[in-house]
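Listed next: structures, encoded as structure tokens.
None of the figures in this text is laboratory data; all of them are computed from the coordinates on show. Just so you know, these numbers come straight off a predicted model, no measurement behind them. Cβ atoms are built from the backbone, for glycine too; each structure is taken alone.
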Structure P
Amino acid sequence: MANGQPEQKKEIKVTCPPHIQSGAYANNMFVMHTKEEFVMDFLMVVPPAGTVTARVIISPGHMKRVLKALQDNIARYESKFGVIQAAEEPKGKIGFHA
């Protein structure tokens, strides 16, 4: 409550640009961090090569909310469709080339 008036919730309208609407497929991911941010590189790896399909940079505080949202959604998914089996980690070394 500010100045004796109840705080009103504001609606935030979000749009998704056409070039993003189809999404980006990833079958692998790298996560890196600094004190100020987390960087997630989503990759499409088909040996012998791979490509970054998306890079998402997030603040540590927002990363905590992302983690909780993912945990909640996995729990709901598994309660509806059954337990998800973790995918096997890729064999071999995956690294960036200049």
Structure Q
Amino acid sequence: MFIVHVFVHVKPDAVETFKQATLENARHSVQEPGIARFDVIQQQDDPTRFVLLEVYRTPGAPAAHKATLHYQTWRDAVEPLMAEPRTSIKYDNVYPDDAGW
């Protein structure tokens, strides 16, 4: 498994628009064969901050995800809603192992 946490800081007046666009992207993303999990989480004490928790089955799956129309639509729609550029951290899965997914 290959895991990516994407950190997003949204403009205060754009939170609901960002959520709607991101949930639409997530609904399509979980249907991709290379995605094992795609969570959208919102920070409790600062609702303008989100983390997208993306779990891919292979290291090549993120590139396939970025080639989809739903990702490209999301990317273009949310870019002007962000208070700052999004960042990400990439992780390797330690536990559970692949058999657990």
Structure R
Amino acid sequence: MTKLKVKKGDKVVVLTGKDKGKTGEIKKVLVDDNKVVVQGINIQTKHRKPSSTGAGGLDKIEAPIHVSNVAIVDPKTSKATRVGYKMVGDRKVRVSRRSGEVID
């Protein structure tokens, strides 16, 4: 299991697939599967049967996308960037490789 450099609340841009170029915020990180759920990205239709608790119909859900297919948005340039780490005082922080800005 590898350490993921993204976390919930990060703004990311999609690098490949049908939603290439779109940006969104990470809603959930699935560490065991190396996947993330991004708001408004990879929308799929789920067919639900009616039950006693609710009506059936078509639900639009956000499916997980592999973490290698997204990149964090640089806070300075608003472009895709890789993530590095740097010590600031006694804290380890994430930094943008593109601009050197602290991500958080």
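As an exercise: relative contact order in percent (Cα under 8 Å, 6 or more apart), calculated from one structure in P, Q, R, equals 15. Which structure is it? Structure of origin is P. Quick check: 15.2 is what I get for Kirkwood radius over Cα pairs in Å, calculated from one of P, Q, R. Which structure matches? Of the options listed, only R reproduces it.
For distance in nm of label points 7 Å out along Cα→Cβ at positions 5 and 45, find whichever of P, Q, R sits highest and give me its label. Structure P gives the largest value of distance in nm of label points 7 Å out along Cα→Cβ at positions 5 and 45 among P, Q, R. Of structures P, Q, R, the largest value of distance in nm of label points 7 Å out along Cα→Cβ at positions 37 and 53 belongs to P.
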